[in-house]
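Some structures to go through are shown next.
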Structure 1
């Protein structure tokens with residue numbers, strides 16, 4: 001969960017909210033971000049005061065309003081019990097504000113803008129490759145680099161209606177070894193002179209990251225291969 005600032009900003013932007021509306025929303029926030037199913041009126045009022053949303057609330061008058069409201073169950077000095085209908089309504093309006101925004105991913109290995117016209121899963125793989133490098137998750141990065149190449153190879157064969165060449169006897173798509181063997185045959189298309197070697201190096205990088213019990217991929221492993229990787233992906237994206 002994020003802090004309350006986004007939620008508070010949304011409330012402060014709604015000019016038509018009554019005192020009771022604000023209290024119910026404060027109770028919903030406290031209920032949603034804690035393990036409590038019942039929030040005291042005092043706690044809800046305290047939240048509004050803390051964030052300067054409504055600094056002066058007469059708690060006696062408020063409790064009278066709460067007893068008459070159909071949007072909350074309130075008895076005596078007990079807590080505020082929000083009915084399911086109220087929770088559902090407030091969830092739809094505010095729940096997304098409590099979710100932490102995704103981190104901003106930089107163009108660490110690939111230029112994301114170059115893939116904007118690509119298929120959505122290619123765009124997402126590029127984002128994960130850049131993000132895992134940015135946050136120093138180098139084993140993850142290496143595996144995703146290999147996966148992107150595999151996806152683009154499959155797309156290249158599918159685009160040419162030749163994907164039967166990269167399927168086994170059961171109709172399943174072949175693993176990287178099978179893809180490499182078919183590409184090297186040159187039956188469907190030919191890669192540039194260095195591309196097959198780049199693919200072999202990428203397979204080693206990705207396989208080591210995915211399967212080695214003792215070796216942890218280092219930043220330099222990615223860096224030393226980064227130019228070859230970009231050249232390889234540009235060639236594969238043009239084929240697919």
Structure 2
């Protein structure tokens with residue numbers, strides 16, 4: 001597997017990894033020493049834009065190996081209409097996005113992935129909107145490999161979480177036209193009914209994409225800081241157990 005690519009920051013760089021019988025791009029950030037628990041970051045329907053590369057960098061600063069697969073293979077957009085079209089098209093090709101996610105996990109496993117101390121799985125996920133739905137799906141499809149899932153403004157109706165072995169942390173916006181309070185409450189009930197450990201937070205006065213600093217119309221710095229603090233505490237508890 002090729003890890004060539006130009007440096008994008010002090011900690012991260014674009015790479016390529018094997019997926020679906022070909023290569024897929026992604027953004028990899030590693031801590032000093034290049035070892036630690038591993039986290040897959042899944043972007044929203046905008047594509048692999050700067051906020052999600054920054055999430056990888058921030059995870060690396062906290063001691064995690066983080067890889068964000070580029071599920072659109074190079075495409076990004078600022079347009080809601082185009083993003084909706086890209087996301088809808090990708091939804092119709094679950095073999096592609098599932099293959100890319102599994103390829104990213106395989107790459108991490110072969111490049112220093114560490115297991116959780118209690119053996120429940122090696123991987124954490126931090127995922128947003130479109131990517132959040134894919135992370136929820138992955139936790140059910142790959143139960144023995146995923147120990148912790150963090151989602152931002154994401155649900156996936158109809159999943160049977162009884163198969164999953166992950167713990168869940170779910171962040172929601174209060175005023176969200178894409179994910180209703182009813183959908184969030186239903187997912188929380190489903191997770192509890194399946195016996196999963198789950199924490200759900202709704203951030204007052206926020207809108208969808210509140211975590212993304214390049215969306216000034218929705219970005220909320222205070223909510224972002226609190227959500228990130230909770231995310232790191234959750235990942236530390238689930239992936240660094242002694």
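Couple of notes before you dig in:
- For distance in nm of label points 7 Å out along Cα→Cβ at positions 58 and 226 computed as 1.5, the structure of 1, 2 it came from: 2
- Computing Kirkwood radius over Cα pairs in Å, for residues 42-145 alone across structures 1, 2 gives 18.3 for structure 1.
- Computing helix-only ellipticity at 222 nm (-39500 (n - 2.57) for each DSSP H run of 4 or more, over all residues; to 500) across structures 1, 2 gives -11500 for structure 2.
- Between structures 1, 2, the calculation of FRET efficiency 1/(1 + (r/R0)^6) of positions 26 and 218 (r between Cβ atoms, R0 = 41 Å, to 0.05) yields its largest number for 2.
- Given 0.95 for FRET efficiency 1/(1 + (r/R0)^6) of positions 74 and 130 (r between Cβ atoms, R0 = 30 Å, to 0.05), calculated: source structure among 1, 2: 2
- Structures 1, 2 were shown, and log10 I(q)/I(0) by the Debye sum over Cα atoms at q = 0.08, 0.15, 0.16 Å⁻¹ at -0.55, -0.92, -1.01 was computed from 1.
- Here distance in nm of label points 7 Å out along Cα→Cβ at positions 162 and 210 was derived from just one of the structures 1, 2, and that gives 3.4; the source is 2.
Every read-out reported here was derived from the displayed coordinates using simple, explicitly stated rules and does not represent laboratory data. In this text the structure is predicted, and so the values were computed from the model without any measurement. Cβ atoms are built from the backbone, for glycine too; each structure is taken alone.
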